[in-house]
1. Which structure, out of P, Q, R, was helix-only ellipticity at 222 nm (-39500 (n - 2.57) for each DSSP H run of 4 or more, over all residues; to 500) derived from, given a value of -27000?
2. With distance in nm of label points 7 Å out along Cα→Cβ at positions 57 and 153 derived from the coordinates and found to be 2.9, which of P, Q, R does the value describe?
3. Among the shown structures P, Q, R, from which was the value -0.50, -0.61, -1.24 of log10 I(q)/I(0) by the Debye sum over Cα atoms at q = 0.18, 0.20, 0.29 Å⁻¹, for residues 65-128 alone calculated?
4. To test your reading of the models, identify which of P, Q, R gives 14.8 for Kirkwood radius over Cα pairs in Å, for residues 97-168 alone when calculated.
Structure P
Amino acid sequence: MKGLDGMSDGITRVWLARHAETATPHLLHGAESDVPLGEHGRRQAEAAAEWFARLGLEVVVSSAMRRAIETAEPIARRCRIPHEIEPLWHERRVGAFSQRCGAEVEEAWQRTLHAWQSGDLDFAVDGMESFASIQQRVLPVWERVVARHRGKRIAVIVHGVVSKVLLLSLLPGYSAADWLRIGKAHNLAVSELVLAEGQWQALRLLEVPEPVRQVDASREALTSRSTA
C-alpha cells in the first residue's frame with residue numbers, strides 16, 4: 001500500500017462517510033426506500049470526490065442502496081479505484097415510517113434514542129430496527145471488509161444511522177449512550193479511522209469536508225437571495 005508520499009506504511013485507514021443528500025431529504029428514508037441523490041446531492045458527491053482524491057485511496061466500498069452507490073461512484077471514478085458493494089450495509093429498517101415526516105416520526109425517534117442512550121439496545125418501535133440488530137448486521141461486514149483490505153486506504157460510504165452505530169461500537173470509550181456526544185451525521189460527514197495495535201482510533205469524527213461545505217454554502221446563499 002502506498003501512502004501520499006509514495007511510501008508504504010501498512011496501516012489500515014478507513015474514511016467512513018454518510019452518503020450525499022437524497023432527492024427528498026425532508027422525508028425519513030430507511031432500508032425500505034431506495035431513493036436516489038438529488039441535484040444538490042450530486043454536486044456534493046462530485047465535490048467530495050475531489051477531496052477524497054488526495055487521500056491515496058485504494059478502494060471504495062458502499063452499501064447497495066442508490067444513494068450510497070451514487071455517492072461512491074464519483075469517488076471511484078475520480079480516484080480510479082475499484083468500487084465494491086456490501087448489501088448488508090443498508091440503512092436502518094424503519095417499517096411504516098418510511099418516506100414520512102412530522103411529529104409522529106420525531107416522537108418515535110426520540111423514544112428510540114432515549115432507550116438506546118439508557119442502555120436498552122434491543123428497543124425498537126414496531127417495524128423498526130434496534131441498535132443491537134443493526135450491530136449484528138453491520139459489524140461482521142466491517143470486519144470482513146477490513147480483513148480483505150488490510151493495510152490499505154479505504155473509503156466506506158454508508159448511511160447516517162449505520163455510520164453512528166459503527167463508530168459507537170468500534171471506538172474505545174464510546175457506547176450507544178454517546179449518540180449525541182459523538183456528533184451529527186450530516187450528509188457526507190466523514191470519520192477517519194486507523195487500526196493501531198488491534199484498536200480503532202479516530203483522527204476525525206463526523207466532519208464534513210470543506211469542498212462539500214462550500215457547495216452547501218452556495219445553495220444557502222442562493223436560497224437567501226431568492227427569498228429576500
Structure Q
Amino acid sequence: MKIYDKYIDEVTKIGRITILLGVMASLGPALLMTFYFGFNPGFAAIIAGAISQISVSGAFWFSEPISYYPIVGRAGLYMGFLSGNLVNMRIPAAISAQEASGCVSGTDEGSIMGTIGIGVSIWVGAFFLTLSIVAGEALLSAVPASFMTMLNLIIPALFGGVFTQFAMKSPKAAIFSMVVSFAMMKIVDLIPGKPAFLVTLVAVFSTIYYAKTLMTKEGEMATA
C-alpha cells in the first residue's frame with residue numbers, strides 16, 4: 001500500500017469520528033432543551049423549519065463536496081466542513097498553499113498542500129477569533145465607521161480572487177460558468193419562492209460537464 005493510501009485510510013477513520021462528534025455537538029443543545037428542560041416547538045414546526053432550511057442549503061450538500069474535493073482532498077473536506085467558513089476562508093487558504101508550493105490541484109500532492117493550508121487557516125482563525133472575543137468590543141469601538149463598511153467587501157473580494165485563479169487556467173469554462181450563473185439568477189427570479197439553491201446546483205454541475213467535454217475535445221485534437 002502506498003503511503004498516501006495509508007494516509008487517506010487514517011484520515012477517513014479520524015474524519016468520520018470527528019464529523020459524528022460534530023453532529024452530536026450541534027444537536028446537543030436542541031436535544032438538551034427538548035428532553036431535559038421540556039421545551040419543544042412541536043413536530044410540525046420542526047418539519048417546517050427543516051424544509052425551509054433544505055430549500056436554501058440542500059443543493060450545497062451535493063455541489064460543495066463534489067466541487068471542492070479536487071482542491072482540498074478528503075482530509076480538507078473533513079476539516080473544512082467541521083470548522084466551517086469553507087468558501088470564504090478554507091478554500092482560499094488551500095489554493096494559496098497550492099500556488100505557493102507549485103502543486104497542482106487534483107493531485108495527491110495538491111490535496112496534501114490544500115489540507116496544510118486549511119489546517120493553518122483553522123489555527124489562525126481560532127487565534128483571531130479568541131482575540132476578537134477577548135478584545136473585540138474595545139477594538140471595534142475604536143475603528144472608524146468607514147472601515148467597518150469596507151469589511152463587507154471582503155467576501156466578494158475573496159470570491160473574485162478564487163474565481164480569477166481558476167479562470168486563468170480555463171477561460172472558456174470561466175465564461176461559461178458566468179453565463180450560466182447569470183441566466184439562472186434571472187430564471188430563479190421568475191420562479192415562485194425564488195429557490196436560490198438552483199443557481200448553485202445548475203451552475204456547478206453544468207460547468208463540470210462543460211469542462212469535461214472541453215478537456216475531451218482538446219485531448220482528441222492533441223492526439224489527432
Structure R
Amino acid sequence: MKQGVYKVLKSKTWDTLWLIFGIVLVMASSFYSYSGTFDLLLVTSFIGGILGMVIVLLFANQYGKTASGLGVVGALFDTFNNFRFGLLGNVFVGIYCTALYAKGFLTMGKEIKVTKVTKSNLYISAMIALVGSVVLYFYGGTILPADAPMWVIVFNVLVFLVQVISQYLMVEGKAISWIGWILANFINLALQIYIVVQGNSPTAMIYLSMTIMFQLNSIKAAILWYGYGEE
C-alpha cells in the first residue's frame with residue numbers, strides 16, 4: 001500500500017494531471033475575476049498562479065537549481081500581488097523568498113538531497129521567527145485595512161512566521177518544511193476565502209485556487225521527502 005502511494009505520487013502521470021487541473025482552476029478563476037478589462041493585477045495574478053504551481057511541483061520532485069531559479073521570478077510576482085491584496089504577512093514572505101530562492105539557485109545542485117534537521121537549523125529558525133515578529137510589530141498595520149477583524153491580523157502574523165521558517169528549511173533540504181507548508185496553506189486558504197467573501201478583490205479567486213493546489217502538492221512533497229513507502 002505504502003509503495004503504491006509513493007509510486008503514484010512520484011509518477012509523471014500524477015504530475016501531469018495535477019498541473020492540468022491546476023491550470024484549469026487558475027483559468028476558471030481568472031475568467032470569474034474578469035470584469036471587462038484586463039487590469040494589471042488580473043494579469044500578474046494569472047502569471048503568478050501558473051508559475052507558483054510549476055515551482056512547488058519542481059521542489060516536491062527535488063529539482064533544486066531549476067526550482068530556485070524560477071522561484072526568484074515567482075516570488076517577485078507574489079510580492080506584488082499580495083501587496084495589492086493587502087496581505088502584509090505574505091508581502092514580507094515574498095521579499096524573503098526572493099532572497100532565499102536566489103541563494104538556492106547559487107548553492108543548490110540539480111537535485112535536492114534531503115537531510116535531517118540540525119541544531120543550527122533550529123537556532124536559525126528561532127532567529128527568523130524573532131526578526132519576523134519585530135518586523136510585524138512595527139509595520140503590521142501599514143497595509144492591512146483599519147477595519148480588518150482581529151483573526152485576520154493574527155492569521156497574517158502566523159502565516160508570515162510559518163512560511164518564512166518553512167521556506168528556509170525547504171531550501172536547506174529538510175522534509176519537515178512541508179509540514180510547515182501544509183499548516184501555512186490552511187491559514188492562507190482562510191485568508192483568501194475572507195478576501196473573496198469581502199468582494200474587495202475578485203482576483204483573489206486565482207490565489208485561492210492556487211493555494212488549494214499548493215496544499216495537494218505539499219501533502220505529496222511531505223510523503224516523498226520523508227520517503228513514505230519508498231523501496
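No value in this document is a laboratory result; all are computed from the given coordinates. Please read these numbers as outputs of a predicted model, since none were measured by experiment. Cβ atoms are built from the backbone, for glycine too; each structure is taken alone.
1. R
2. Numbers: P: 1.1; Q: 2.9; R: 4.0.
Value 2.9 for distance in nm of label points 7 Å out along Cα→Cβ at positions 57 and 153 corresponds to Q out of P, Q, R.
3. Derived from the structure labelled Q.
4. On the way: P: 13.9; Q: 14.8; R: 14.3.
Here the read-out was taken from Q.
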